[in-house]
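Trainee: Presented below are the structures under discussion, each in the form of structure tokens.
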Structure 1
């Protein structure tokens, strides 16, 4: 059964509750990443230091939440910053995430492909702040946000890119946390512009009005693509004209992008069910969208979870594992929805 943390209050209140409720799980996640990084703690502490400083400078509210998680869990603060900066510190693609967005029906969905050991540790954070703003996100214990949406009908997704040069900006998971506190894609554009580049990822942001944007972060460069027309779009783990961003996964990422583009062509407007069906596709046995767990350097890697969000109906649906076992669903409302419906 999926663990759901229902928290209320300020960002600090939410962080403290997160740490207190999920402390043992956070320790398990830390043990996993110790093995993944394969470096002594003192080396990891130095690697995370610049990201800690950038987060405090550019995203102080999220920094306060991260530090509160550490306090609630009774763990060193730097380890929580490390978890929230892990993508930038690792810098290589070894997953196979696939994301899709259909502005016609306001549906945003993606697979999260990574370590099979994390499937049993996934949590849902369901947090309502003092203004009545509610966020639901699927994440790893200790990481403040990943794939999710809020009660204003804004959703975010992220697929990782290989680091061509070292990342030197605010971590992508910190950016996702900041974006989930936005009320519209237009506000998300402003937040993203203020935070700047310095990471490697596709971040898709969409809202219930049909506005949507794909941010392509390629180290020091940020590219944006706004959907003016009605067509749905997919993205995987590379930028077509920057093949180095695919790393060793370039062929796999290209084949998945071809598959999802084919499945989206001439597709009627998506709903949660049809989005899940596309993301369950295994027609390409070499590069399936829903990837069974396979061994990689002694660990199992595959599709850990799939999330589909209907932003117009404020519906969030989470399924676990390569076979999409239903795990959690919610319909979001703001406590003060009439004040935030613009």
Structure 2
């Protein structure tokens, strides 16, 4: 009888040993068809709202955790000084434009004077040509004794006066041309001043628009730290907004990744929703494990080495039209389960199959 019992015990021990080996090596009937990890969280892009200009807070029409739409007013900074700055910049722009207009009128007048002086040169040149012909004729006549020396001298004097008149006309053209050139140079400077004032007006308009802080996206506000009457400087963080678009980031062990593919359906339970089950799809994988992104990267080149399975982040989209999805918030913990086909099961230990 004792021999029979010993045989049964030995068989049971052997069977347990075989089953233990099958379980340890993830072999049938213990081959797992799912990959599970509780190192997973709801994620979303938290946008921090800051002021771009300094001033006193005039109004805060929103409250903590309020739903907002893109373009909704979140905070109003007192815009009195910014309106005054805009008015001043616009006045300076108008003055600069008036200077350009006045200079343009002066330029037209000086251009007319230049044209008149150039006409005077043409007239003086014609008169000189006439007097030159008369002088040549008088020289011929005096040689023939037709006119007296006194008449010849008078004609020469008239010719010299015509030459002087032409020289004076040319000098007037030179002066008029220099005046026009000076006007052209002044016009370039005044045109640059107009552009500078236009830029000042544009900047003043931008600063004025920044006194109204609006929601950049649809979403839910976090804690609103600003209050009416508070003075804020540029860059002061006033509140945060969480967009409605959220997703799951699950950190699977590298030994769990075989068989997990982009587009593959997954399920996940949410701790905060009493382990309610929701669905999603694998969207993409991180380009490296989390250890590669750490500031102090580990090195295994020296000392004793213990092999540890690293984790790779997997982004999961949340399927639409799930009522409970509206209650998800970034930071919530979830447990993700990905179904794996039997033929794709990796040769890993059972401890590596669950994260």
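Computed from the coordinates by the stated procedures, all read-outs in this text should not be read as laboratory data. Since the structure is predicted, the reported quantities are computational estimates derived from the model, not experimental observations. Cβ atoms are built from the backbone, for glycine too; each structure is taken alone.
Trainee: Starting from the value 20: which structure in 1, 2 was relative contact order in percent (Cα under 8 Å, 6 or more apart) calculated from? Walk me through the numbers before you get to the answer.
Mentor: Numbers: 1: 20; 2: 34.
Computing relative contact order in percent (Cα under 8 Å, 6 or more apart) on every structure in 1, 2 gives 20 only for 1.
Trainee: Here's something else I'd like to know. Match the computed value -10500 of helix-only ellipticity at 222 nm (-39500 (n - 2.57) for each DSSP H run of 4 or more, over all residues; to 500) to one of the structures 1, 2, and report its label.
Mentor: Values: 1: -10500; 2: -15500.
Going label by label, the one that fits is 1.
Trainee: Looking at distance in nm of label points 7 Å out along Cα→Cβ at positions 100 and 332, point out which structure of 1, 2 has the largest value. Before the final figure, lay out each step's value.
Mentor: On the way: 1: 2.1; 2: 5.9.
Going through 1, 2 one by one, distance in nm of label points 7 Å out along Cα→Cβ at positions 100 and 332 is largest in 2.
Trainee: Matching task: 116 is the computed value of volume of the Cα convex hull per residue in Å³. Pick the structure from 1, 2.
Mentor: On the way: 1: 116; 2: 344.
Source structure: 1.
Trainee: If you work out distance in nm of label points 7 Å out along Cα→Cβ at positions 44 and 164 for 1, 2, which one comes out largest? List each step's numbers first, then the result.
Mentor: On the way: 1: 3.0; 2: 9.6.
Between 1, 2, the highest calculated value is found for 2.
Trainee: Here's a follow-up. Suppose distance in nm of label points 7 Å out along Cα→Cβ at positions 76 and 132 works out to 8.2; of 1, 2, which structure was it derived from? Intermediate values should be presented prior to the final figure.
Mentor: Values: 1: 4.4; 2: 8.2.
For distance in nm of label points 7 Å out along Cα→Cβ at positions 76 and 132, the value 8.2 is produced by structure 2.
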